[in-house]
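Okay, got some structures for you below.
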Structure P
């Protein structure tokens, strides 16, 4: 027997207002439960309702604050939430609402948040990126090409001076950006402050030798107060960047860090370690599109979005849509790609970062799919070059140059031995 209380949250004649937050869910009703009841249960549990009638429920208040199912079929449901359900500027509360108890309800066999349409009033309550794409380009003085980055390898095991030496070799080879790996923080063999000090010293040396601006993205991921101390230390050392693992620190810590980094004038680079635990399953969890939107609202300047061609899961079309969501100001609704559409107002664009199993042979495909506003990061694809790290860095830069000059990769490689070495080992995608 259907729960009549859940069905009260269905209004297929309702048209969402511009102040409503709208969520597109992919769902599958559990055995013995109709799609209609399951859809109503999602709306009820994520707003004002519960499993039974309540003596404390004011009917008029429930009507004004309750979420409304305004569209559903056997696979998807669209739910509109009144703005008053949310605390402005409070991302943890928003997620507790629309991504809360609903994933564990017996009425649904599976549930996935596919996209969110954020009302402009809610968008304006968040800071967004301080620098964004244009701010990063101003710092790096790179106006018109993709940025080229690498990650120190091996991921763990190098001491502070060894780490700095590898970074230096990459920078002088032509890399713009060097990044710590996601699980390197301040272990016994590589302490944060000494690593930062030694690597920044090598960064400045590389800048003098190459005449180019170089970037070091130092991982400060830790307990919140410790992250603030580490951000302060990077500022004192004259560094322009910090890096943080956005999921493992959580939205609350990320908002705190964004506020503090903004005051310090530090660029925030976001790594998405752990995301696939809840984004990879196409039937249950949260689409990474929603994570990317959240990161833009909170204020990351750069965000890992995947590659579409490397070692990580995710199609080229999916990655392209994520890149558009964090870089364009206006996203049109697109039912085919499950996009509700968003108007980002004054929120700045985020630099898309592709990383994960990349090498020079991937560069043409990446730029063709994602355009020039992309940071291409290759770890093994630099350090695994047969000619070594410095030449591997040169090969990555050459691959970008070949695309920017409209010269086929294999043709460019004929006169560039570093690139040729990479293509001989890994081929062209």
Structure Q
């Protein structure tokens, strides 16, 4: 066994460094040990992290029976998502769920929701005050949550949905604290002693109960075949043997879409607003594109979204748990080690992204980056199913924001990243001032 070199600090100290200052920890390890290094995180074990493109390709294209992603995610996500979520499954069960989930999140079915994304954005930003500082993060989370409720769950903002929304928000707020990294290390028998854990599980139980009610109503609905929401499509989906998902499978996947698509997109939107407002030339080009081509594809805006996800990577790595020994880049890795493509470090490679600290959407117009060079959604057979949906949502929200409002940053202090669970978000949020309301833009294609 030959593992790459890495820090000799006690494993608990390494876990604290990874939890409290993840980007600085990654960059320090990379500068000291090179493209591939080993860290040891208390309660989780050894992680081999790499920003080497060839090794990342090997990892993403390797035998999925040898490189388990679901089992690697299980400790962090199972209590919230359930045992049959696509995020915690491996092998044939994972492949089955992925095939069933893919159709409603891509193509025409996904694009049919863009008008809803635009409407919800306009409703939310219409409440922003003129001339007073506000933090956009809460609004971005409200928009992404409402998009999920409408497009995924098929729920409207009726009185009966209010309890669900409140439970969801409380559950999500508890799931995305930095302590979420450490919480799974507490033995299961000890967790009920912590009030915060009990309240979190109570909210999970309540949300799942409401989702079962929505499923029951959906199965009984006469218009199920005409409904465009993801829940309706999942209830009608069949695998290759003609078998549908049962209720618990649907609940687990709805919880997955909620947790995977809510805060991640909201965090990227908050970073995007900051990056665009900090870069006057980028803002000018976005506004010009919106004014000149309301029916076009908005290529510069899409490039700005992709550059935000490169410049401000909200999930800094993904991991695979080795089920058997593996030779990777000359290293003999034992079973039980986690192999981790280090997304943040790849996105800072100067050979791929000269001056990586600069926000330059033009990068994505000047060349096309490969799947191992730009990877905010992971890669291989585990790449995030919601990639197309998230990009469409970001474009829809930002298009309405920059075509209907004149904004400026309320705080020009350089942004720092802080943890919100496994995500990295702007510390203190993105604070802006609305200086002027502009005439609403005409209908546009943003997907």
Given -15000 for helix-only ellipticity at 222 nm (-39500 (n - 2.57) for each DSSP H run of 4 or more, over all residues; to 500), calculated: source structure among P, Q: Q
Of the structures P, Q, the one that 23.5, 80 was derived from, the read-out being Rg and Dmax of the Cα atoms in Å: P
Top of P, Q by mean count of other Cβ atoms within 10 Å over residues 122-129, largest first: P
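For which of the structures P, Q does the calculation of FRET efficiency 1/(1 + (r/R0)^6) of positions 266 and 330 (r between Cβ atoms, R0 = 35 Å, to 0.05) return 0.30?
Here the read-out was taken from Q.
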Using relative contact order in percent (Cα under 8 Å, 6 or more apart), single out the structure from P, Q with the greatest value. Q
When mean count of other Cβ atoms within 10 Å over residues 106-113 is calculated for structures P, Q, the one with the largest value is P
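Any read-out appearing in this document is the output of simple, stated calculations on the displayed coordinates, not a laboratory observation. Computed from a prediction, not measured in an experiment: that's the story for all the values here. Cβ atoms are built from the backbone, for glycine too; each structure is taken alone.
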